[in-house]
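Below you'll find the structures, each written out as structure tokens.
None of the figures in this text is laboratory data; all of them are computed from the coordinates on show. Computed from a predicted model, the values in this text were never measured in an experiment. Cβ atoms are built from the backbone, for glycine too; each structure is taken alone.
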Structure P
Amino acid sequence: MNNPAEKDNKMAVMPVNRLIINMGVPVIVSMMLQAVYNIVDSAFVANMKDTGEMALNALTLAFPVQMLMVAIGVGTGVGVNALLAKSMGQGDMEKASKTAGNGVFIMAVLYVVFLLFGLFGTQSYVASQTKNPVIEQMATQYLKICCGLSFGVLYFALYEKVLQATGKSMYSTIAQISGAVVNIVLDPIMIYGWLGCPAFGVKGAAYATVIGQMASALCGLILHLVANKEIKNSLSYMKPSGQIIKGIYAIGFAAIVAQALMSVMTYLLNVIFVRIGENVVTAYGLYYKIQQFILFAAFGLRDAITPVVSFNHGMGSRERVKDGVKYGLLYTLGIMLVGFVGLEILAEPLAGIFGLSGETKALCVSAMRIVSISYMFAGANIAFQGIFQALDSGLESLIISVCRQFLFVIPVAYVFAEMVLSGICGTWLVWMSFVIAEVLSVLVSLIFMKRVNKNRIMAIRREAV
């Protein structure tokens, strides 16, 4: 029998097509604003006098570690999100409160790990990607600050996902906006030395980023305490529970790997592309940050699909789960279609914002126009990953991540780079690696979806009357 509290919960009663939009729009806005942190930093440092292009290259080298921190924080948050939403769907508020509390404990442990890397590991990491001493110094300075003060990005990831899991995704967007505004305002002040502030240069971009992340985390915490009255927040709920932590990572591990692979992929591609030229690394790094506005929109919708499908899976509603899958795919494909058209039209003006030299700008435009061909396939893969996570099929989600962000892209990129270095083809060929990876991965996704539909969705009891 359904939990009587369900009649008052929009996750249980709102039509699924409207529910995904209702929850998805704030999350999409939130995720796109997350991309602002890196885009804004890049825009301002690219226009630094004399060293702008080297500074942009430095941020590109630092970016994989930033993505790794976000990956582990957000992936853990996704695990908290899905387990908390499923517990609420089952009416188990005690477990929901323990899930949120254990999330607080886990983030403290993760912060210590990133702090230690910031203190002892950043220089070796940066040196593995460049021999330019100016770029190496800039990237190391930037990373030390981002890692040393990473508690902001971690705790925002937690409270963002908790607010989304309880159906209050608008509040998570408010928290994200607060940090984005702080970052945008502080960037020119701290980079260029406006309003009496010292001109910190690249370090100023890092300070602006971490202060913005702290603002988002603080706002997210306050909104959670005010809005989520059903979740208890005493210290006893933060006591680590092996069962809860295992449950969080049974779901969240695949999400961590999915996003961490973005970091690994970017790092390895930096190493491959620098053999062709530093301008290829710069162009790729800038393109990657621009495309985040589209990919993060798809990630945002995925993060709305996951709790909707997970909640109704826990509630035992087959029809609502099927609707979640259907509308989740349709809406994600719609977002990627808009992204494809937008980049094809706006590639030239977008690349021009960052004051790049002619060759680097041409490479960036080429990347945008070629890689965007893969967006419809990428959208399907991203939606399927969220669906698999919600239906306790984390392994399938993990395999899709490995396929699209490692197995089908790194070897192909390496071979194509060798062809470019041999003079067989132009640099444009390396951008085709992403198209090939997404097309092959979507074939794997479809095979997995057929199996998950049979073993998970069709196994749900029929709709209660």
Structure Q
Amino acid sequence: MHIHILGICGTFMGGLAVLAKEAGHKVTGCDANVYPPMSTQLEAQGIELIQGFDPEQVKLQPDLFVIGNVVSRGNPLMEEILNRGLPYVSGPEWMGNHILQDKWVLAVAGTHGKTTTSAMLAWILEDCGYAPGFLIGGVPMNFGISARLSGEKNGKKEDSIFFVIEADEYDTAFFDKRSKFVHYHAKTAILNNLEYDHADIFPDLAAIETQFHHLVRTVPGIGRLVVNGREPALERVIARGCWSEHENFGVDAGQAGWSLKTHDDGSFDIAFNGEQQGTVRWSLTGEHNRMNALAAIAAARHVGVPAAQAIAALEKFENVKRRMELRGTVNNIAVYDDFAHHPTAIATTVAGLRKKIGSARILAVLEPRSNTMKLGTMKDALPASLTEADLVFGYGAKGSGKEALGWDLAQALSPLGGKAQAFDDLGALVQAIQQAARPGDHVLVMSNGGFGGVHQKLLDALA
């Protein structure tokens, strides 16, 4: 089959393209911004990329157009497809029908931690010999790639039935407003946490809870839900009806489900139904990562991995790029890159670094660029999320462009007083950080985008 992918350079659609190519399909695609690193990765796979959405692309005569959720009505190529009555389908639906069919799908859903937990779960299965396929919205360092159909055993490609997928609650396409994850037909589903997010498509938390219950409805009776037992929103989701096995994680010691006990050195004991399973010793920080690990261990057990083996695998887990990734150290000043963009994730990330470095100074550098943040829905929660930082540098483009903030960043950060500054010029931001930083500092850059390459600009300026 020849598929032509609209919006191919997005994380999900790019991964889909790699999987489709690996499965033997002819793959071409287009996007508004065809540039590295995604363009380089796709072209290395022999996938032809076209800049823009020229309607002339229908002359490629693919068997099917696969539509990403960045495409909307008015897109010239999409309009031509509709006018001609050509066959099209959403990316998640194509994924469910052509890649995930007949697979044991392990889906990881939640407002936070999907990428890291998916990476942990895939690594546990890999280390324990299951050779899983996966599609993850980041690059797990243990693998160096974000998507594959399956792994290898004894140097040979293994046709594994296991597939780990990051299961996003964002909507599927302009013609399908269900969440992406309903298309994946999960047999094992992690519900990691649930908060209000995606203000551009969901009016309130209750609307997201409804979508999560749609996911619950798709899990078969022989399947299993692994659910964060600390989340009232997920408790409400399950109360609507649950037809599968159900295990909670993050429960108090002695309760039914998975619990943990943290030690001063960062290691933590794991128990299931009150019985000790072992101790995880690793370099990752933060309660959020311990909870992610607990969820991954519980999900892996559903496919047959004993908890002790999963614990041993996690001790070799190397995290995901852009999750507290140390980008470099110059003049004893460390610069980190992190994907955090929701206030809860920002607070958790800063707290994790604080736990790791003690009383050393944290210079938090934030770009609020997610759709939710640009709308200003979460702006009032920003100051509280940054209280553990010693200095805060915010960046937000002004004007009416796509990347512009629709609110005043300086005003939003004003409750932090003199320790916070806001900038709309990247050069001025870098200069201010350079002037403020001193040996022993930790510069924590947080954004869900490229942030204009600010990490390298900072390392160059601080050298």
Structure R
Amino acid sequence: MKLRTLAGPIAGILLPYLLYEFMRRQAWDVSLHLPAGHFYVVSVVALLAVFIAFAVGIAGRRVRNAKVGFLALAFVSLAEVFMVHGLSTPNLMLHATHLPGVTAPLSVLLATFWLWLSALPSDHRLVRYFSRRERTLLPLWTIVLAALGAASLAYPDAVSFIRLNVYPLNGLVTVVVIALNFHTMYRYYQAYEYSKFPLQMAIVYSSGWMVVSQLIMVTGETWRLSWWLYHFLLLASMIAMLIGLKKQYAANKSLAGALRALFATDPIERVTDSISPSVKALMAATESKDVYTAGHNLRVTLYALQIAEQLELRPDQLRALSHGTIVHDIGKLDVPDDILNKPGRLTEEERAVIERHPVRGYEMCRRLGFMKEELEIIRSHHEKWNGQGYPDRLRGEEIPLMARIVAVADVYDALTSDRAYRKAMSREEAMAFLREHRGTHFDPVCVDAWERAVQNADVRVS
């Protein structure tokens, strides 16, 4: 990580905390007992969190990425629990109860947990566990939190046994919030270094401000001017997320793409239009580095989807296939340009460097939150049916099906594209090559499926 680019996030955490420490030591850190003002500020934070959760949740239905659903859950948690915090403001709707002191740290703790989960690698045990419940998790969690919130407002004394704002639990919660948020910030900053997506940096700032908010909750004196600061930090967190979402959509026109994908009748068009801006950006980065593969990723994706249609794969498998195939060569970003674009034959050492790109791509996308099927494509698309491929020497059906599909599409496009060291083959010559290596290099079933697609004139070329 470059220290210069870390200056913003570091300052974003330190300056608010230093301001708080400065304020609480001043004589003008007076008590501002404003129950109505507290309710309004908290309500704005909660409503913005609801909007973010809704926007991210809608996108999550179209973008196949484990992180998206967890982000929505984070802001649903913050919205619902923090709203209870506002509604339980002393002497506004309820008498003075233990509820405000419980719900404020609980809202940050729950949001922190889901943000942290979104930052974990997609093959992590916890991510796999919750991903299996992806369809029901968000609505169920929303309903459960709403029910518990309503019950706590109806019977506030029932939660008096929860002592999140009292030693030693408040100290434990603070340690957990700091540890998880710092890990989240580190992971999202790593991802930002790869892709420069605005939403990733927004999450870095949002997580940092949650840390400062938690510290103020624990050490601040209720109603003091300095204590109010954490409410505005959480508000800043929501605004940062909204700006990140706006920039993400504005830069890549992904909302229009999502709408096209939603209403398109052609299944291939639906899948390709729903490819997320982040995945498209990774694809563009790969193709800008390799001068001989302009359009290669998209063509291979379209060919692979044609094969998958012949094999009657499900819509969710088509989405996984498109997202994995469009960045199947992302590991080439780590290959030196003089090797990647060398016009002549490669040396053994140079070929060894090239053959590391599936593993490098797998590691990169694993950190970015790609799911299991996509990761298998990235890692295994150079495996061969006879076990002579790389990087893992998988044989036959040990090779994931989607990687076998991509192997056929990838080689077909390579053969029918011009390279510095040879002219492109005709389609007939390329098909003859695939048939010749059917059962050695390629899965026979996938070759047959591609041949049917070609014969049926289903092939679409970008």
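P, Q, R: which one has FRET efficiency 1/(1 + (r/R0)^6) of positions 98 and 130 (r between Cβ atoms, R0 = 30 Å, to 0.05), as calculated, at 0.10? Answer for the origin of the read-out: P. Looking across P, Q, R, the calculation of Cα extents along the principal axes in Å that yields 82, 43, 36 traces back to R. Computing helix-only ellipticity at 222 nm (-39500 (n - 2.57) for each DSSP H run of 4 or more, over all residues; to 500) across structures P, Q, R gives -27500 for structure P.
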